[in-house]
1. When helix-only ellipticity at 222 nm (-39500 (n - 2.57) for each DSSP H run of 4 or more, over all residues; to 500) is calculated, the result is -9500; to which of the structures P, Q does this value belong?
2. So mean count of other Cβ atoms within 10 Å over residues 20-27, computed for just one structure, reads 14.5; which one of P, Q is that?
3. Thinking of P, Q, which structure, once percent of Cα pairs over 20 Å apart is computed, gives back 36?
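Each value in this text was obtained by applying a stated rule to the coordinates, not by laboratory testing. These figures come from a predicted structure and were not determined experimentally. Cβ atoms are built from the backbone, for glycine too; each structure is taken alone.
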Structure P
Amino acid sequence: MAIIITDECINCGACEPECPNTAIYEGAEDWNYSQGTSLEGNIELLNGTKVNAEEDQEPVSDEYYFIVPDKCTECKGFHEEPQCAAVCPVDCCVPDEDHVETEEELLRKQEFLHN
């Protein structure tokens, strides 16, 4: 499953540079699929959604740091544990029950993002 940042976030930013997929953004920041990945141009995500990887997307949160579920691999393929959770001083990086994925699915996503 992906990781989510709860509303207990203190906006310290410790998590953002730790993400190997550039899936973490500051609140109210636009984001795109190409940032920190090898994705470019028109792509089809693993869920079948078609997007332009360079096109800016709306922020997931306007108030605190957020994680883009389609880019989060729980650091599988990079680290033994989610790095955002490991460095968070208030333990607000937790499993996202709305985005449950197997280790195999997370590794497939990691390969897709960094082919």
Structure Q
Amino acid sequence: MTNSGGAVNSGYALTVRFTTRDADAAAQFDALVARTLEGIRTEPGTLVYVSHTPVDEPLVRVFYELYADEAAFQAHEEEPHTRHMLKEREQYLTDIEVTFMHETAGKRPSGPEAT
């Protein structure tokens, strides 16, 4: 949805950079994420939730998350599977960096192919 100036006025995103302790912690963190994704897939306001491993940084995970709006993000944060992940992830990590963003332009998933 755009406003009269052409800027997108919906969408709420964040990137999160997680640094894991070691290779074993990275594997356990990945397993925690996989279990958490089972619940996230049912969240209607969570449009994109993807974990990446940067090239040449095997202990780092970078998440990109896109929500329909800030309310959808807040709903995601209150889900039991999300709260469980937030609690359990600390044991695997040495650092977390979060960047919150408001959408201004771009192409986003839509329709049945987006799920």
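1. Working: P: -3500; Q: -9500.
Computed on structure Q.
2. This value belongs to structure Q.
3. Values: P: 36; Q: 44.
Derived from P, not from the others.
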